[in-house]
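Next up: some structures, all given as C-alpha cells.
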Structure P
Amino acid sequence: MQGKPNPPLAVFCLKCGSKYPSDYANRLHRMVRRNLVARHSFHCLTEDPRGLDRDIIAVPLPGPDLGGCWNKLWLFSSDLAEPGTTILYLDLDVVLVDSIEELVTCSPDADFLGQPDWNRPLFPQFNSSVMRLRVRSHPEVLDRFMDECATGRLRRREEWDGTTRSREKVVYWRGWRRFGGDQEWISAHLRPRSSIRSRAFPRGWILSYKRHGRFEAPAGAKVVVFHGSPKPHEVENAYVREHWQ
C-alpha cells in the first residue's frame, strides 16, 4: 500500500515598500533552492514584482496594503493557496546556512510552528522571521485584524524606521495598547497563547545574528535571522558572504 502523498509545499517571502530591493528575494530564492530538496514552489508576496527572477511566482497582496511587515498577516488568508498546502515563510533578511529540510518535515501534525523571540524569555512571543503553517488552520489571525480595522478598534499610525530613515514603520493601536509589528499580533491571537513554546521549531535551528552569529556561523543553526540592524549586505563575515548569494 502506498503512503499518503505529501501535501503541497509553498515557500513564501514578503517584499513590500522600499526597505528591501528585489535582489534580496532573488538571493533568498537561490538559498532555498540549494538547501531544500523537497518539491516546492517559491512565491513572493509583493505589490511590485519588478526585478524578481523568472522562477519566482509573484503574488499580489490579496487585499489592502496593511503596511510593511503587517502584510505577513495575509499568510493566514484562507484563499492564499489551496487547502492542505503547507506554507514555509522566510523573511527576506535571513541567511540559510544549512539544509532547511527538517523545517518542513519536523512535527508533521503541527498546524503552526514558529521561533520564540530570543529577547522575551519571560513573556514569550513569536519572532515571525520563520513560520510554517497550514492553509486555513488559523484564519482568525487575519479575520480579527480586518474586523477591528473596519470597526475602528485598531488605528494605524506611522513611526520612524531607522533602516529606511523615513516614517515607514507602521504600528497599530487598540486603545492604549500598541502593536508594534505583526509578530505581536500573531502571538496574541494564536489560540491558546500558552502554546507558544510547544509550537516552536527545535531549539538551535533558527538563531539571531546579533545574539549568536556576529563572528562565526552558530553551530547547529539552519537559519540565521538579521532582525533590526545590521542587514546581510552590511556585514563582512566569511560565512555570511559564503551563504548569502
Structure Q
Amino acid sequence: MKYIIKGQQPPELIAIHKGKDANGKHYTYSAVSDDKTKNKTIYTDTLASLIQEQGSICCYCMQFIDINSHSSIKPTIEHYIPQNPEDYKNLEKKKKLYHDKLGTKYQNMLATCHGNDKLDPDNKYCDKSKGNQFLKFLNPLDVSAEIVLGYGRDGSIVCLDDLKKVEVKKDIKTLNLNFQKLKDARKSIIEAVQKSIIIEKKRERNRLKNKFNKDEFKQKELAKCQMKNGKFKPYVQVMIYELNKI
C-alpha cells in the first residue's frame, strides 16, 4: 500500500459538497455519479483527479489503473469511510447526516481498481471485497500503511508491527490483498529486484571492483520509484520495501 497525499479537488465537486438540492437537503453521492449536464461528468473529473494524485495506481493493491480502460477493468471511486456502513440503519440521525455528507467529501475519496468483480466475481479484492465494511487500521491516507506492511518472497503481504497484527490481518483479509493473482504480481516485482542485484554484482566483478556498492545501487534504484510523468510503477511500494532490505 502506498501513502497518498491528497491534492486539490475539482471545483464542481466543492459546489456539490457544499450545496443543497431543491428540497434543501445536502447532496448525496448520487449527485456526483448521476450528473450528465456537462461534456465530462463530475464523476469522471473527480475520478481523473484521484487517479492523477495517486500516480495511476490503485489505492489498495497498487496495480496500474487507467480511466480509459475497458469497462471490465475500469477503476472506480472508493469511499474510505463507507457511505452506507453495514449498521447504517441503526445509526442516529446526526451520524446518518455525517455519513451522507462523506459521500461527496473529496478527502474521503480514493481511486481503486476494478476489484475483479466482473472478471471473477467469486474472487473480488480491494474495494469490491471491502464493500461497506470499515477497515480496522490500514489507511492509504496515513503514512503508517507503508510502515506496517511488508512483503514475503512469495508476494504475500505481512504485518511488521506485532501490536497491530490482529487489526492489519483482518484488513488484509477484508481487502483480499493476498489473492493469488496479486501475490504473483508482487512476487514478480521482488524477483526482478533480486535479479537486478545479481546483475549489478556481476557487473562490478567484471570491473575488477572488490565490493558491491549496495548504498549506491539502492539509491539509484529507489530513484526509479519516484513518480515519473505523473505515474508510479505498479506495485511500487513492494519494490521500495525490497530495496530497503539491501
Structure R
Amino acid sequence: MSRAAGAIRSRVGVPLLFVAALASPAAAETPPEARAFLEHYHEDLGHLDRARDLLAAAAERQPDATVVTDLSRTWFLIGEFRARGDSERLAAYDRGREAGRRAVALAPRSESAHVWYALNSARWAETRGLMRALSVVPVLRQEAQTILSLNPASVEGHTLAGGLDAELPAMLGGDRARAEEHFRRALEADPRRTGTRLELARLYLATRRSADAQRELQRVVAEPAPSDMPYWVLRDAPRARALLTSLGVNPDAREAP
C-alpha cells in the first residue's frame, strides 16, 4: 500500500499515494485479533469489518494513538475494498479521516497517524469531486512535509510527496523530476513496496519511457515478498498486469535480464 501511493491518488492531481503511545502506564494496544485480521484481509474482506469493530471498541475503552491509527487505516481499507458506491466510500474515508485526526492529536509526532490522516483526506476529497480534490492539496503538501520531517527516510512520506509532484501540473507545484527522485528514495528504503513501484511505472508511462515502465511493472507482478501482501494481491498486482497488457506485453513474461 504502497498504501501511500498505489491507492492514493486522484486523476485530478491528488495522489494518494504510521506511532507513539499515550504517556500512560496502562496504554492500550491493538488487539491481536484485529492485527491478524489486517494481515490477512485479502483472504476474506469480512476481516476488515471484524478488525474495525475490535479497534472501535478498544478506542472507546481507552483512546490510544496506536489503536486509533489502526482504526483510521481500517476505515481506509474499507473504503477501498468493502464500500459499494460513492456514498459508502465517502462515509468510510470520512470516518478514517476523523480517526486519523484524533490519532494526530493524541500523538503529534506519530508518522503513521499523519500518513493515515493524509490518505483518508485525499480519498475523501477525490470522491467528493474536482474542487474538493484541489482544495485538499495544501493539506497533503503539509502532511508530506510533516512526515518527512519526522522521518526523512519515510517510504510513505516520499511516496506521498512523489505522488503529488507526479500528478499535479507545474502551475500547481508539480515536478516530475522531483517525483521520480521521491519514488526512488522510497524504493531505496523498501524495494518491495510495490505500490510505490507502480507509481514510478505510471510516471514513466506519462513521460513516454515505456521500457522503464515495463521493467517496473514486471517487477511488481513478479515480486515474491511484497511489503504489503494484501494490497499487492487485491490492487497492485492486478493494476500492474492491466498496464502491461495495455502495452502489449504478456504479464506473465519474465523481466528481461
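Read-outs: derived from the displayed coordinates by stated rules, not from any lab. Remember, predicted model here, so these are calculated numbers, not experimental data. Cβ atoms are built from the backbone, for glycine too; each structure is taken alone.
Worth pointing out:
- Source structure (of P, Q, R) for helix-only ellipticity at 222 nm (-39500 (n - 2.57) for each DSSP H run of 4 or more, over all residues; to 500), computed value -5500: P
- Among P, Q, R, structure where log10 I(q)/I(0) by the Debye sum over Cα atoms at q = 0.13, 0.18, 0.23 Å⁻¹, for residues 53-140 alone as derived comes to -0.50, -0.98, -1.46: P
- Top of P, Q, R by distance in nm of label points 7 Å out along Cα→Cβ at positions 45 and 173, largest first: Q
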